[in-house]
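Bear in mind that the values in this text are calculations on the coordinates, not laboratory data. Everything quoted here is computed from the prediction, not taken from an experiment. Cβ atoms are built from the backbone, for glycine too; each structure is taken alone.
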Structure 1
């Protein structure tokens with residue numbers, strides 16, 4: 001075999017390229033950081049230990065004070081029919097005022113959803129009741145020497161969620177592990193990445209998970225429901241560009257119930273809309289403000305006189321905004337009404353390979369669920385396109 005000869009000056013293209021030491025950055029650049037703020041918050045301030053694969057809780061509320069007219073009340077003292085099931089809100093002696101007309105009456109008797117009132121009382125003269133008029137129960141007037149009267153309380157409601165086993169496994173041949181690699185050996189590189197992927201899976205479940213239990217197989221398979229599964233009342237569709245009036249109205253409904261401890265998780269599209277038309281109310285922190293271990297991106301003024309912290313979900317920018325998809329969503333979360341429950345806390349489990357396998361396997365595993373209490377104290381905004 002002829003010997004290769006270089007004539008003249010030898011440069012770096014003349015050498016055998018296998019000789020070249022690669023200028024490799026020892027740090028592998030990751031495209032996406034850990035942006036699972038909601039999971040971070042729950043893990044820090046709202047987590048409890050489960051004792052079963054089904055998490056249950058009880059909910060209660062104050063006795064109703066509002067009802068609405070369906071029909072009747074066209075003449076002074078005539079019976080009034082209220083919305084189905086709302087007759088149970090009333091008892092004899094209740095003083096009721098029509099919010100539209102101002103007419104006040106005292107309830108004499110109740111039959112299912114039909115009220116028998118007195119004639120108009122007080123300074124406001126009688127005016128006919130109309131469908132959809134709101135009735136406010138201001139109190140209950142008992143005659144002197146009267147007995148207790150009807151005793152009524154609200155029923156507690158049982159709620160539940162299933163626990164879900166989230167697993168993120170990975171593995172390598174022993175030959176690869178024995179090799180010298182840029183960026184460090186395996187499984188160290190993959191371990192860090194899988195931790196973020198595992199936490200992101202928990203995050204998406206806490207927002208969009210579905211509550212279900214599949215018992216068709218040899219073993220039961222539970223899936224945990226997230227906020228989307230529970231929030232039914234305050235779901236607001238912007239149906240296009242988010243306006244200042246829309247946001248004000250949405251937030252007013254979101255903030256009506258629960259304590260003053262709510263936060264807003266928004267997609268970048270929603271964040272862009274808020275910062276664009278609410279520069280007088282959108283208040284980025286002056287410093288690196290953090291709440292519950294997560295960075296706050298800004299605050300908006302609430303309808304009830306207090307600020308609501310905003311967390312921008314950067315990874316939601318990958319989601320489409322077309323046809324109401326998740327790229328145009330925001331979640332208002334009453335933090336006093338949510339809780340992450342774990343039967344098995346997040347753990348890195350090593351040596352998961354079969355005994356005779358020439359491999360090395362690991363996995364991150366969490367068995368978890370969440371409690372979403374009083375769904376009316378939370379809210380969802382959908383359909384924002386700009």
Structure 2
């Protein structure tokens with residue numbers, strides 16, 4: 001385990017199940033990788049491996065690789081992994097149709113819309129929407145389009161889940177301190193409406209709905225607009241860092257996006273991320289992606305990053321959140337399990353004034369969330385029940 005004060009690249013404690021999980025998430029998958037995975041699987045604790053796959057939500061990536069490598073997985077565990085991979089693919093097909101409905105409704109109203117994470121990243125990283133798990137659809141609009149966008153959601157059958165009060169004042173107050181609100185569809189689908197891509201204005205302040213973009217075909221005749229490569233990389237680094245990269249799937253997605261990139265390209269992406277306000281998150285992301293997935297980075301640059309206290313803190317927080325006891329269960333179930341997330345959120349903000357304002361924002365959002373707690377819990381249970389009936393796993 002890396003020390004928060006060490007300037008050495010991170011090392012992970014020996015963990016056969018976690019190592020196999022990582023190798024099953026690597027892309028591209030070669031015949032040599034299949035052979036290595038087959039060898040590594042011989043001494044695996046399969047119940048623990050399944051818990052890790054579930055916790056990190058990578059069954060859609062893992063199962064096809066295990067099957068392709070002809071790994072002898074215990075029958076019941078194999079059945080469950082295969083079924084979860086099928087559910088992920090099915091959910092993504094349904095999500096593609098819903099994204100088309102959202103795209104058309106917003107286009108008809110003349111409101112600009114970008115799709116972030118989710119299906120567009122799946123296609124860019126894996127060439128298909130099928131393997132990448134996602135619990136919701138994330139869309140980005142301009143802040144001034146908030147209230148018209150909320151009206152469209154209601155017309156499409158969505159109701160606000162967080163904040164629970166759906167009036168204009170509550171939504172405006174919520175979006176003043178949070179980058180997104182959460183909406184629940186009549187069929188149990190979840191949607192996150194973003195008016196910004198980071199909770200703090202010192203992080204990626206120039207990336208928004210007006211940024212450079214690219215069009216991605218997620219299904220036949222369904223084209224969705226998302227951020228261009230430089231902006232997408234910076235955003236994904238901030239997104240992962242804001243949760244201390246506690247799910248392996250986020251790093252796997254980033255590594256798959258960078259598969260085949262050489263040191264020159266990753267250095268260029270980093271330099272652009274610095275200019276966009278994501279220097280610390282990008283450095284930490286590349287360190288972790290290099291260590292776990294072999295993403296090419298310049299070694300001198302890596303050593304320079306590790307000499308920066310903010311980067312070391314973020315890397316350390318991420319290692320703690322990814323592995324060990326925290327790697328098998330949700331962080332909320334571990335005593336003080338989310339403390340590393342809060343430290344990561346503070347650590348990646350450059351200025352002391354910014355860190356103080358972020359601490360205040362976290363306290364305020366915590367207070368507002370507690371006020372909505374009972375309704376949010378009830379709504380989440382409703383969403384889970386509806387999703388279960390449809391064969392979805394959130």
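Quick notes on this structure:
- With helix-only ellipticity at 222 nm (-39500 (n - 2.57) for each DSSP H run of 4 or more, over all residues; to 500) derived as -18500, matching label from 1, 2: 2
- The maximum of FRET efficiency 1/(1 + (r/R0)^6) of positions 142 and 174 (r between Cβ atoms, R0 = 30 Å, to 0.05) over structures 1, 2, that is, the highest value, falls on 2.
- Parent structure of the calculated result 21, 39, 27, 9, 3, 1, 0, given that P(r) over Cα pairs in 20 Å bins from 0, in percent is the read-out and 1, 2 the choices: 1
- Value 13.6, calculated as mean count of other Cβ atoms within 10 Å over residues 62-69, assigned to which of 1, 2: 1
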